[in-house]
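Enquirer: So, here come the structures, one by one.
Please treat every number below as a calculation from the coordinates, not as lab data. Source: prediction; values computed, not measured. Cβ atoms are built from the backbone, for glycine too; each structure is taken alone.
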Structure P
Amino acid sequence: MEESALVCDYLDRLDGRPAFELPSGGAGLEARRLEALARSLLDGLAVWGRELSRPRDERSPGVIAHETERARRMVGLWEREIGHPHMRGALNMAQMTLGVALGLELRNPDFLWRPKHPKLAGWYDALAARPSFAATAPPRA
């Protein structure tokens, strides 16, 4: 199995009581929209991180600039979206995906999202304080 959401869905169903199953209709569509936004941020940060891991003389300044700007725009969008009830309710895939993305600040010293995004920073700090997130936080770069 490949792709984080698929693996999480599989693991969530092992006990026969899935906790992350989405509702049908408009509420499910809205949850999927938020998860897709979180995954988009995570995907761009992964590209940026891979580019930074290459030897300095092989890095693409264009890719780095593109992903830096993309992350800036996405974090700005999340500053507005973070008050959505789906992001404040029971733990779900959109929250976990966004938490993983924002946690990449530990690996990319240029991903400085906190200063202009106080609502998002407060949300993330509460999520990151959960024992499961603290135990699996990525090491600093």
Structure Q
Amino acid sequence: MTFKTIMIVGDHGGYKLKQQVADFLKSKNISVIDGGCDSEESVDYPVYGEKAARAVVGNVCDAAIIICGTGIGISIAANRVKGARAALCHSVEYAKMSRLHNNSNILALGGRFLDFNETKEIICAWLDTEYEGGRHEKRVKMLDEIKPV
């Protein structure tokens, strides 16, 4: 397993799943940093997506798992941070490919669309898949070099 410390964040739509995921990660002996939110009261997902991405890029943690209702908004927010490679994964295959070819450092999930068993399978695939490098390295570097306009 590549990631020893993972920050987990979510908005109100991802709160319940975030709590389950945090417990699951701890059961796998992964150190968890809970970056919020702390209830199902409405909050703004961009705040949490950015917070997690900055923590990953700033080496506060090895990776992050981010959750909102669909996973879409929070992944868009995270990907605005240079060096963040957040992948919205709704299947084991997507999780594997996001690691193999894209070296994703943030896993985005949709709290309203995944049950906990599916989520565990996706997380395990993401955690257990190593980046392939090689021919993919050029493209991953290109992602990290994109400059905002």
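Enquirer: Taking distance in nm of label points 7 Å out along Cα→Cβ at positions 98 and 130 for each of P, Q, which is largest?
Expert: Values: P: 1.2; Q: 2.1.
Across P, Q, distance in nm of label points 7 Å out along Cα→Cβ at positions 98 and 130 peaks for Q.
Enquirer: For which of the structures P, Q does the calculation of mean count of other Cβ atoms within 10 Å over residues 10-17 return 23.5?
Expert: So the calculation was done on Q.
Enquirer: Taking FRET efficiency 1/(1 + (r/R0)^6) of positions 18 and 66 (r between Cβ atoms, R0 = 41 Å, to 0.05) from the coordinates of each of P, Q, which one would give 0.65?
Expert: Numbers: P: 0.65; Q: 1.00.
Of the options listed, only P reproduces it.
Enquirer: Among the shown structures P, Q, from which was the value -13000 of helix-only ellipticity at 222 nm (-39500 (n - 2.57) for each DSSP H run of 4 or more, over all residues; to 500) calculated?
Expert: Values: P: -20500; Q: -13000.
Of the structures listed, the value fits Q.
Enquirer: Of the structures labelled P, Q, one was used to calculate mean count of other Cβ atoms within 10 Å over residues 2-9, giving 11.5. Name it. Mind showing how you got there, number by number?
Expert: Details: P: 11.5; Q: 20.5.
This value belongs to structure P.
Enquirer: Compute distance in nm of label points 7 Å out along Cα→Cβ at positions 58 and 90 for each of P, Q and report the one that scores greatest. Numbers along the way, then the final one.
Expert: Details: P: 4.6; Q: 3.2.
Biggest value here belongs to P.
Enquirer: Using the calculated result -0.36, -0.52, -1.21 for log10 I(q)/I(0) by the Debye sum over Cα atoms at q = 0.10, 0.12, 0.19 Å⁻¹, pick out the matching structure from P, Q.
Expert: Working: P: -0.36, -0.52, -1.21; Q: -0.29, -0.42, -1.09.
Answer for the origin of the read-out: P.
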